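*Asks:* Following are the structures in question.
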Structure P
Amino acid sequence: MIDQHQAFPFNVSPLPSEATEISYEWDCPVQLPYYEGHFPGQAILPGVAVLDASLELTRRAWGRSLKLRKVISMKFSSTVRPGMKIRIHVKREAQNQWLTEWTDLATGENLAYLDFETASAAKL
């Protein structure tokens, strides 16, 4: 099992509790464990990694211990490859609902969109 906290060491200071969004620029590491076996010679970031990274950034940005409750929707427009420079934009839509957009900074192309709900770890 991959440790999300180690795989995505996002350097983010916790936001004020009333903050509703954050944009974070991330260089997708060539050696990210999620690429192992997915797929040799044509590495692409699997959907679970997009979900895990989005959740980890949300946890760090809002300084909360959150667990995934439900994926409302998830759409991929293109692939995320090793070495890409990505903008991950997270917006809080409601108390426990988050929208995440992934964009390729080199081209401006939308890569992925994720709408998910969380619950605090204490409530699970």
Structure Q
Amino acid sequence: GINVAPDGEVLPCHAAATIPHLRFDNVRDRPLSEIWYRGEAFNAYRGDDWMQEPCRSCARKTEDFGGCRCQAMALAGDPAATDPVCIRSPLHGALQARANAFAGNDAAPMIHRGQPGS
């Protein structure tokens, strides 16, 4: 993905700013195509050299590319960690347990908005 912020900063996704070491280019300083192909933030997690186990040896790594780096940062504290939503992640069981506990706690019903009053 690619997101251009109102200030011209170009991010791989809307949450990429949560990864502290990433530096983002600006479309006011570099062409968008150059940022896409050569930008530090876009190349940090391209390919599989950055992957840790179990991603590195996973047969699906070319399909899911190791999962979401921002989610790994948020849930594991390390953007290079296996995405905790992956069943192969060491953190998956704990995350699944939390999700299951939350799913059973429907204190307030979800109210879907329709066209009128949206």
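Read-outs throughout are calculated quantities, based only on the coordinates presented, and are distinct from any laboratory measurement. If you're wondering where the values come from, they're calculated on a predicted model, not measured in any experiment. Cβ atoms are built from the backbone, for glycine too; each structure is taken alone.
*Asks:* For the read-out Rg and Dmax of the Cα atoms in Å, a value of 17.8, 51 was computed from one structure; give its label from P, Q.
*Replies:* Of the options listed, only Q reproduces it.
*Asks:* Here's a follow-up. Taking distance in nm of label points 7 Å out along Cα→Cβ at positions 19 and 43 from the coordinates of each of P, Q, which one would give 2.9?
*Replies:* P
*Asks:* Can you spot which of P, Q the value 0.91 was calculated from, given it is Rg/Rh (Cα atoms, Kirkwood Rh), for residues 51-90 alone?
*Replies:* Answer for the origin of the read-out: Q.
*Asks:* Okay, next question. One of P, Q was used to compute distance in nm of label points 7 Å out along Cα→Cβ at positions 3 and 27, and the answer was 2.3. Which one was it?
*Replies:* It traces back to P.
*Asks:* Of the structures labelled P, Q, which one yields 2.8 when distance in nm of label points 7 Å out along Cα→Cβ at positions 59 and 75 is computed from its coordinates?
*Replies:* P
*Asks:* Related question: Given a value of -4500 for helix-only ellipticity at 222 nm (-39500 (n - 2.57) for each DSSP H run of 4 or more, over all residues; to 500), point me to the structure among P, Q it was derived from.
*Replies:* P
*Asks:* Relative contact order in percent (Cα under 8 Å, 6 or more apart) computed as 15: which structure among P, Q?
*Replies:* Among P, Q, the structure yielding 15 for relative contact order in percent (Cα under 8 Å, 6 or more apart) is Q.
*Asks:* Hey, distance in nm of label points 7 Å out along Cα→Cβ at positions 11 and 83 derived from one of P, Q reads 2.2; which structure?
*Replies:* P
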